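Following this line, the structures themselves.
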Structure P
Amino acid sequence: MLARVRGVWQEVLDRVAVVRPILKSCLIEGTPVSFEEGVLRIEFPEERAYHCDSLDHAGNKGLVKRVLCERLGHEVNVRFALVPKAAGAEAAGRPAAPRKEIQNIKKNPLIQSALEMFKAQVVDVKR
């Protein structure tokens, strides 16, 4: 069943994006890793905790479940989980921004304003 989920994963992402585009950006950070007893486990690297937490809200989780059910043709439950990064290993093939770099970015007044306005947090820095 996990292979089937992975086979329709892009369709799931695209359908979620039609309904709530911001959720796709959260969901894309996770990886379907297991399907047992009707529960799909989607794991997120620990530095993507915000994405995992956002998806775990009832309405967001319900949308993901509904789209999965549509694509798979039967009831599916979803569990989102954080996975600690192994020492020296980079999660999901993406290196995390160094803590110092994130702290430097947060000192920018424009960034501070955006973080306050959207009640957000810096989770990664891309250059």
Structure Q
Amino acid sequence: MVHPDKFASASDAEKLAAQQWSTRINDAYNELKDPVRRAKLICSLMGHPVNDETSGTLNESFLMDQLIRREEISLAKEDNNQTQLTKLKEEITAEKDSYLGQIEQVLDIEEDAAKAGDIIKKVMFLQRQLADLN
């Protein structure tokens, strides 16, 4: 056990080591519990790192759909239409969840990190849309 509380009566060096290990374990846990961060890590381990800005592609059809959705979000916000905003949030969440399932399939079954990277970029785009709705 490396929890710092278990080292209250230990030497300063042991306390420091326990704190460092605890921090590393917490960081790893946070990395692995988030599905997008976990998928990005797996892609990186497979030799295809996913950079937030440059890797992966978003096809034209996806981008056009998102432009239309952004307009819908903008109009719903202007009109303060909470019903429409809730509907859009549900649609985006469902789409994001579908893509997360695809990422799992692509990484676990197909072992195609490049394809997973493209899907990860879509999920990241949808996450930004959800953040804009909140």
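A short reminder: the numbers here are calculations on the coordinates, not readings from a lab. Since the model is a prediction, treat every value here as computed from it, not as a measurement. Cβ atoms are built from the backbone, for glycine too; each structure is taken alone.
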If relative contact order in percent (Cα under 8 Å, 6 or more apart) comes out at 22 when worked out from the coordinates, which of P, Q was used?
P
Have a look at P, Q and say which one yields 1.71 for Cα Rg over 2.2 N^0.38 Å, for residues 73-112 alone, as calculated.
Q
For the read-out mean count of other Cβ atoms within 10 Å over residues 9-16, a value of 10.6 was computed from one structure; give its label from P, Q.
Q
So helix-only ellipticity at 222 nm (-39500 (n - 2.57) for each DSSP H run of 4 or more, over all residues; to 500), computed for just one structure, reads -25000; which one of P, Q is that?
Q
Of the structures labelled P, Q, which one yields 123 when volume of the Cα convex hull per residue in Å³ is computed from its coordinates?
P
Value 11.2 of mean count of other Cβ atoms within 10 Å over residues 57-64 was derived from the coordinates of, among P, Q, structure Q
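Assuming 1.00 is FRET efficiency 1/(1 + (r/R0)^6) of positions 25 and 65 (r between Cβ atoms, R0 = 35 Å, to 0.05) as calculated from a single structure, say which of P, Q it is.
Computing FRET efficiency 1/(1 + (r/R0)^6) of positions 25 and 65 (r between Cβ atoms, R0 = 35 Å, to 0.05) on every structure in P, Q gives 1.00 only for P.
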